[in-house]
Structure 1
Amino acid sequence: DLKEANVMHQNQRISVSKLLVFTVAILFFAASGCDHDPIYGDNYGRRYTASEDFSFDLSVTEYLSLKVIGLNGDIEIIGDPQLTGQCLLSGEKQVESDSRGDALRELDYLQVKIVREASQLVIQTDQPESSRGREYTVNYVVRIPVNWTTEVELLNGNISISDMTNAVRATHSNGNITISNIEHDVVADLTNGNITLENINGNVETALVNGNISAEVILSDEEFCKLHVVNGSISLRIPVVTSAELSAGTTNGTIRLVNLLLENANFGEHSVTGMLNGGAGKIHLQTVNGSIVITGF
């Protein structure tokens, strides 16, 4: 009996030892997994942001056009009369993650690509296809010669373009578009957000789904201004000497003219048509749910 008791006691000690080793192994692998797995960070529920500035001075004597393609972040483009054959690109990359180490590592996979095409300089964000819970952001500031054409595509963030003497186009999904001091044509397409145009001298065409449009436009003879929105209001400011055919309509809202003399005017319940100073150009404003105000200055 004593011999059997000793054997049982030894077996119990062996079992306890195996259990301890197994438990320690599980804890070790769990800790290792937490250290390297980008999803499970070092503090549940807490987010970490890693950032890195970038700056490029590009020789661009052979280019006349810029295209910037962003995903998440702000894009600012400025025409600089002091620049000839030079593009100054700067900004910041950011990665937000559940782990500080993972955020730092992922900065290497968030890239700013510069592609030199035939006559166009293309700058674009390159990031992993699968975010796995991370948030990638790149903010751009680009200074270019004033006579370049400019095109911007963005998914989330804000677009700002200013001080250009050539055509401007902005295509955006979520955020605001601000375009100012342009001596040429402007096209802006946006899904959600506001469009603000200031001191535009040229043809203007905008399309917006949800948000408001505020525009100050100076039209020469035979130029046009087309502002369309589905859910939102339109505010247009034009010089009192503007010569254009005017048509404005809304399904649910009001239309108001301030400090403008409309010839051959036709005022309907939700529409206004007529001519301003002979009607050389064209102004067409349309919204479904919202009001329209046209002001002369």
Structure 2
Amino acid sequence: MKRFRFTLNILAAVIFTLTLTSLAQAQATRTWVSGVGDDVNPCSRTAPCKTFAGAISKTAAAGEISVLDPGGFGTINITKSITIDGGGIGGSILSSLTTGVIVNAGANDRVYIRNITINGAGNGTFGMRYLAGGELHVDHVSIIGFTNHGITVAMTGAVTGRLFVSNSYIRTGNTSTSRGINIQPASGSPTVFAVIDNTHLERMFIGLYVGAGGRATISNSVISQNNYAGVVTEESGAGNAETMIDTCKITYNGIGIQSGAGATTTRISNNNITNNFNQGLFVAAGFVISLGNNTLTDNGIDGAPTSTIGQL
């Protein structure tokens, strides 16, 4: 009997050790993917995984997934703090007929996507969908070939989200459903703060759309050749919408900047708003406030801000 109990204790210890080893592998703080990897691997540098989805299940919260060599590493659903870094060596997400990246994380989670190309091959649905999570950082990311929005923020509930986009390029389709960055909280009065810098929004229906509950600042960016408008700010639900546009080139769109329905405020400073085919500034409602240092010329109709204030 004692020998039997001793054997059971040894067996339990072995199982416990194996479990800890498995968990340690599943919770690595840094993992890797490779075009010649395999998702049955532990996602180490010497035994990388094949896909981002395979790697994220083996990466600890707040850990990092790195790319070893060029390849397409599949779509991913992110539910925790994570960094995905393509390393500038050709890491990509191919997402025909689907969404490239879905962020549905916790209220305090931070997600970083860097040095990646997200390619919808002309029929992908969305490049990135930000549904929940404390912060989403997008840096040196190209998003191309989607029928809907490049990045869409569609949070629900009385929550706060923060979107940061820098050094990126977004060009989806030019259908009436395509927006480069779409800040349109879904329901429940969420608030979304967005900061966009040094980013190109080109060849879509709308370059940047800021809806109710959205607070966006875009700077040092090019917003060009969007069929309907470069930037649209409108209250399409509960909550005001505000946009600050600073030092941007807004040109060759249908409308340069539109202030749409409801309680909206658009502030403009040091922008070049030229050669937009229909109108440079179009104020349907709300306020467009200029700091008096913008170039507004050579549009179909130039339009005018609702007010101009002096600079300090």
Structure 3
Amino acid sequence: MPRIDERVKISNRPPWYQETQSPFWKHHFTGGNVFILEMLKNNRQRLGSPVPEALFEKTIERTETRLNQEAAEINVVRLERDNNRLQVDVRVTNQTGHKFPTGFPSRRAWLHLEATDYQKRQIFESGRYTPVGEIVSLDSTYEPHHTIIDSADQVQIYQSIMGDESGKMTGTLLRAATYLKDNRLPPAGYQRSGPMSSQTGIKGKAATDMNFNVVDNQEGSGTDIVTYDFDLKDARFPLTIRVRLLYQSSSPWFLKNLFKDDTPAVSRFKEMYAAGDNRPMVVDQITYELSD
């Protein structure tokens, strides 16, 4: 980060705070919302934005770099063949200092695993999505946390799902009273017994997952391991196994809930959304070759 040696006022809140600091390092709060940045860039005239296109492009570039290089990583930590089945253990590691994904509950990350043989025939796939960013074969309510995935209609999605006072799933912030699911990856060092744990806790099936944020029976790893278990059928070796960690800042389900409101602001946003590209971003990816 660029260094400044002159003394710099580091905060204007509270108003009476006058402390300065030297040296000071300039940095950027990039976030992770490439989709909205693209939307704002493409609708500058409509929105009356004074920001030049070049500045949007620079911020988008920084955001993509942040997501691709610093947010999270995946590794295959076990490949085991038993007769005609294959087990693949995928470890996801949060590299941020907060939950991943964090912030607004429209955000989600998921694993997309695809296994093909040398003839390019698909043997197994979990986490496939449509051209508009919809994940294929989700549960009608919400997808639970998984420790083992052995069917193509199961997907490991890291997300927060809000519930209202009656325990029903909701996408409306003012109706939210609890989390029905929160398996967002905690940062390294997170403890269930730590401060504000009632607000920051792990919710749903992830709370009983013995390797979620746990390594060697010790909390605070900031990791999760998902086991994929699938039939090799009549696969012709070698196999290619590709795993990707995908991130989406505006999940279609959450926005469908918003689009139920018929207001000028919602209608305008809906038009801009429809013209955009809501396919997920690739945070990390790995490819393995498996011989017979």
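Read-outs throughout are calculated quantities, based only on the coordinates presented, and are distinct from any laboratory measurement. These numbers come from a predicted model, not from an experiment. Cβ atoms are built from the backbone, for glycine too; each structure is taken alone.
Any idea which of 1, 2, 3 comes out highest on relative contact order in percent (Cα under 8 Å, 6 or more apart)?
Greatest value across 1, 2, 3: structure 3.
When semi-axes √(5λ) of the Cα gyration tensor in Å is calculated, the result is 61, 26, 11; to which of the structures 1, 2, 3 does this value belong?
Answer by label: 1.
I have 2, 10, 19, 23, 23, 15, 6, 1, 0 for P(r) over Cα pairs in 5 Å bins from 0, in percent, for residues 59-226 alone, calculated from one of the structures 1, 2, 3. Which structure is it?
It must be structure 2, since only it matches.
Among 1, 2, 3, considering only distance in nm of label points 7 Å out along Cα→Cβ at positions 83 and 267, which has the greatest calculated value?
3
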